[in-house]
1. If you rank structures I, II by relative contact order in percent (Cα under 8 Å, 6 or more apart), which sits at the top with the largest value?
2. Given a value of 32, 14, 12 for semi-axes √(5λ) of the Cα gyration tensor in Å, calculated from one of I, II, which structure does it belong to?
3. helix-only ellipticity at 222 nm (-39500 (n - 2.57) for each DSSP H run of 4 or more, over all residues; to 500) computed as -5000: which structure among I, II?
4. Quick check: 1.3 is what I get for distance in nm of label points 7 Å out along Cα→Cβ at positions 36 and 84, calculated from one of I, II. Which structure matches?
5. Computing distance in nm of label points 7 Å out along Cα→Cβ at positions 4 and 116 gives 2.6 for which of I, II?
Structure I
Amino acid sequence: MDNKKLPRGLRNCNPGNIRIGSSTWQGQVVPGTDKEFCQFQTMAYGYRAMLITLRNYRRKHGCSTVSDFIRRWAPPVENDTAAYIRSVCRTLQVPDSYIPDIDDRTVMCNLAAAISKVENGVDVVMTDILSGWDLL
């Protein structure tokens, strides 16, 4: 597929579409050519940033359920959050009240895969996510 036709998150190696913030991520391309979203050297670094962000949602912001995580990840001011939650839960085959174990590699990599699928509209390469986990 032509790189210009790839979803923005994949072009940027940022499968979660993490916005540029005040700090720089490991593996982030600085300066990047995208003025709104982070760009990473590899998909593994993009997934690493996503996984850290999700884990921090529990540790720093008290997110408990899948629904809590997605409401924070994809707020209603920018997204159809209810549809996003339904899609992630359908992919994970869990209710929106499911409480993911943020220290479980399989659980968190599957959550990252489900989010990436919603963000980019295409299936993920699980080895990229696992490589991101290995960078934690």
Structure II
Amino acid sequence: MNDYRFEDISQGQTERFTRRITGEMMEDFRALTGDENPLHTDAEAARERGFKDRVSYGMLTASMISTLAGMFLPGRNCLLMEVNSKFARPVYAGDELTVTGSVTKIDPIFRTIDVKTAITNDRGEKVYRGSYRAGFFEEP
């Protein structure tokens, strides 16, 4: 876990990590949310609608943004204030995702940063793009 303080952050600063989506993660998300949409739960139904397999939950993919902010950029001293998400392609169990964030704005008055985000799969396809604003809540 990174421990960046507000003064440590610079425009263009970038962090990234990778995570593989598993069927177990999808089942856990299903149990947590109660989302029983057949595109996520039934491979045959998903294939009938033109997908290669069950589609991972978009919000499971978007949840990686919480990990990016809370663990990497800026890490322990932040609280997400706003998240904007756009889902560009489906994600499937077995896909390894690379989650990237780059600082685009620093606001010294409100002690916030804006971060542009992207998630790509292991085939180099962008599956998600968005942004977030994080506030700093550092120990005195």
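1. Details: I: 27; II: 30.
Largest calculated value belongs to II.
2. Values: I: 22, 16, 15; II: 32, 14, 12.
Value 32, 14, 12 for semi-axes √(5λ) of the Cα gyration tensor in Å corresponds to II out of I, II.
3. Details: I: -15500; II: -5000.
Answer by label: II.
4. Numbers: I: 1.3; II: 3.6.
It must be structure I, since only it matches.
5. On the way: I: 2.6; II: 1.5.
Of the options listed, only I reproduces it.
Just so you know, all these numbers are worked out from the coordinates, no wet-lab data involved. Bear in mind that the values here come from a model prediction, so they are computed numbers and not experimental data. Cβ atoms are built from the backbone, for glycine too; each structure is taken alone.
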